[in-house]
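Peer 1: Please find the structures below.
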Structure P
């Protein structure tokens, strides 16, 4: 199982429907990213992930140190660009 955390470089303009979550291997999760009114600028979304035991019920636990901790851990950066 993987725990994930979604962070935005600009929380005043972007929101995500879920910041932390757990996902079973082989399954998918739909994230809804909403952009609010504001001046277009170069922003990014960071999705961090870490493997956790099947018994894990707290998706925040692997990220308590600020970086994902687990046998499999990392992050994916998505560049966001809004047009006026």
Structure Q
């Protein structure tokens, strides 16, 4: 007998909303300065957020995370409404 996984009971219409939800959590985390959102460990030295952090410090990195979060939210909402 196969074990059911966690997402087998969730309808597909609801799983599409996980992408905008992730973007909202990241947006709130960047605004509230949550440490797990703003940690720079494991980043590439030539990445966009690394470059913003190098130029303008933590504020530049936070602005980059806010912009990235807004893009994730918009793309997730487009995906949700187009499906």
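Peer 1: If helix-only ellipticity at 222 nm (-39500 (n - 2.57) for each DSSP H run of 4 or more, over all residues; to 500) comes out at 0 when worked out from the coordinates, which of P, Q was used?
Peer 2: On the way: P: 0; Q: -22500.
The correct label is P.
Peer 1: Taking relative contact order in percent (Cα under 8 Å, 6 or more apart) as the quantity of interest, name the structure among P, Q where it is greatest. Write out the running numbers ahead of the final one.
Peer 2: Values: P: 35; Q: 42.
Comparing P, Q, the top value of relative contact order in percent (Cα under 8 Å, 6 or more apart) belongs to Q.
Peer 1: Which structure, out of P, Q, was P(r) over Cα pairs in 5 Å bins from 0, in percent calculated from, if the result is 3, 14, 19, 18, 14, 12, 10, 6, 3, 1, 0, 0? Can you show the working numbers first?
Peer 2: Values: P: 3, 14, 24, 22, 16, 11, 6, 3, 1, 0; Q: 3, 14, 19, 18, 14, 12, 10, 6, 3, 1, 0, 0.
Derived from Q, not from the others.
Peer 1: A further question follows. Looking at distance in nm of label points 7 Å out along Cα→Cβ at positions 5 and 69, point out which structure of P, Q has the largest value.
Peer 2: Numbers: P: 1.1; Q: 2.9.
For this comparison of distance in nm of label points 7 Å out along Cα→Cβ at positions 5 and 69, the top structure is Q.
Throughout, read-outs are computed from the coordinates displayed, never taken from laboratory work. What you are looking at is a predicted structure, and each value in this text was computed from that prediction instead of being measured. Cβ atoms are built from the backbone, for glycine too; each structure is taken alone.
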